[in-house]
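Just so it is clear, none of the values below were taken in a lab; they were calculated from the coordinates. All values derive from a computational prediction rather than experimental measurement. Cβ atoms are built from the backbone, for glycine too; each structure is taken alone.
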Structure P
Amino acid sequence: MKFICLIFIFLHASAIAQISPGPRSLAMGSSGTALQDVWSLQHNPAGIAHLKRPIFALAYQRHFSDQELSTQKAVFAIPFDKNVIGLSFQRYGFNEYLEQVTSIAYAKNFSGALALSIAVKHHQLSVAKYGSERLISVDAGMQYRVNDKLWIASHLSNPAKASFNDLVGTNLPVGLSFGFSYVFSDKVLVISDVQKVLNAGIDTKVGMEYKLINWFALRGGLSANPFKQYGGFGINYQRFALDVAISSHLQLGYSPNLAFSYEF
């Protein structure tokens, strides 16, 4: 199975070192540019600008039900005044192929309507028998509240086109996403993203969250390129939260994602 996974990774080299979103965003079609939670550190750090308390979260994702190919993630955000500092770590792969991304992000809330962020990321890529490389990239994000129901947002990743030099066939993509979130009621949230990766196609994503009761929410979504289906749920109890998501790829199968978070 390792050999098959390695072939899959190299055939999709343009996606190398992209950040995997948290399970809430993932369950809603992996569309989270306009979301506001601690997992925004993995999608658009401008979303952490509205946090009121420090939050720590851990997540684990198994890819295509393979026991060796997985992603482990940890995020931590500390708000002060109208500013928030966030730290995140992601590890993806297996022994023969490993990606690690560590980042620090700063987000600022301007009068509750506008949030801006910048993040600096350290990437490390290791491939057995080929060696390893490191590089630094920068991301920038924005969220704007149009009214009490509608948010619009954008996120730019790696605009300086930082890339790995010595590992042939690998590169760090330049990406741009636009998104919105719309609150239909205190129970229904709809979000959508349009994402463009340089030298690749455009992906459109859409998702919905429905709160059955105050502490339990159901989620679902779709993405177009490639076509994927998503689903999941979230449970909030006092300062603890459990989020579960699963994505379905037509050829490769299912990828479950589980996360725990605690608000201090």
Structure Q
Amino acid sequence: MDIGGISYPAAIIGGAVIGLLLSVFGGGGSVLATPLLLYIVGVRDPHVAIGTSAAAVAINAAVGLLVQARAGRVKWPCALVFGGAGLAGSLAGANIAKQIDGSQLLVWFALAMALVGGSMLMPRKADGDAKVRLTTALTLKLAPIGAVTGLAAGFFGIGGGFLIVPGLMAATGMTLANAAASSLVSVVVFGAATSASYAASGQVNWPVFVALIIGGAGGSMIAIPVGRMLAERAATARTTFALMVLATAAYVAWRAVS
């Protein structure tokens, strides 16, 4: 693996930014990881960038899951059905993506980024059933949605939170807070499966991964005070972040085709 030109300080700083965005905004926060690795840190191979970012996102999501679990917000039965159904899909998606030329894959990735940014601009309803329980009918709804979401997450190498949260809400009627917390189970599963697939092909840069994790820990620590600062301007902050994601998507697409 070519490691020439890699900026590890940039990877640490980038990890802090991603960790902060993940903690503050949740779904969509991880989508900037791959462009950051390609255009700032210095990773040259798009497949390596996707595999490495997927591994880092899985670890960051696991930390967030511990926090949410302690707060009692995770609906474990629903989350496990959704994540379990999507596991095979994420592996299949990653294997398909590895067969696609790097430039073409980045065009698809830019499309995914645009969808993430667009979804963040859409209003979300926080109302829902906080006491939702898993039933046979809910299982039959959760499993196929989870499988399709896992396929998309594995193909694009992203956490998929922007798909998981509305998927959980649509299938179960749970609240936004419960869906956001429960989605982290799937983000961990999909990220781990995707990164494992890329690692098996030698397409994970482990030193960069470690740098991202170190930075991500710092970003998660400062997310609490930052989140409090933005509490009264949450809508404006989320809109600004969504526009940044859309602008980055346009840049990735331009670089890929040029």
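Structure above, values below:
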read-out: Mean count of other Cβ atoms within 10 Å over residues 100-107 - structure with the largest value, from P, Q; value: P
read-out: Among P, Q, structure where helix-only ellipticity at 222 nm (-39500 (n - 2.57) for each DSSP H run of 4 or more, over all residues; to 500) as derived comes to -1500; value: P
read-out: Read-out mean count of other Cβ atoms within 10 Å over residues 44-51, computed value 27.6, structure in P, Q; value: P
read-out: Parent structure of the calculated result 2.3, given that distance in nm of label points 7 Å out along Cα→Cβ at positions 52 and 164 is the read-out and P, Q the choices; value: Q
read-out: Relative contact order in percent (Cα under 8 Å, 6 or more apart) - highest-scoring structure of P, Q; value: Q
read-out: Answer label among P, Q for the case where distance in nm of label points 7 Å out along Cα→Cβ at positions 60 and 92, calculated from the coordinates, equals 2.8; value: Q
read-out: Which entry (P, Q) yields the derived value 53, 40, 30 for Cα extents along the principal axes in Å; value: Q
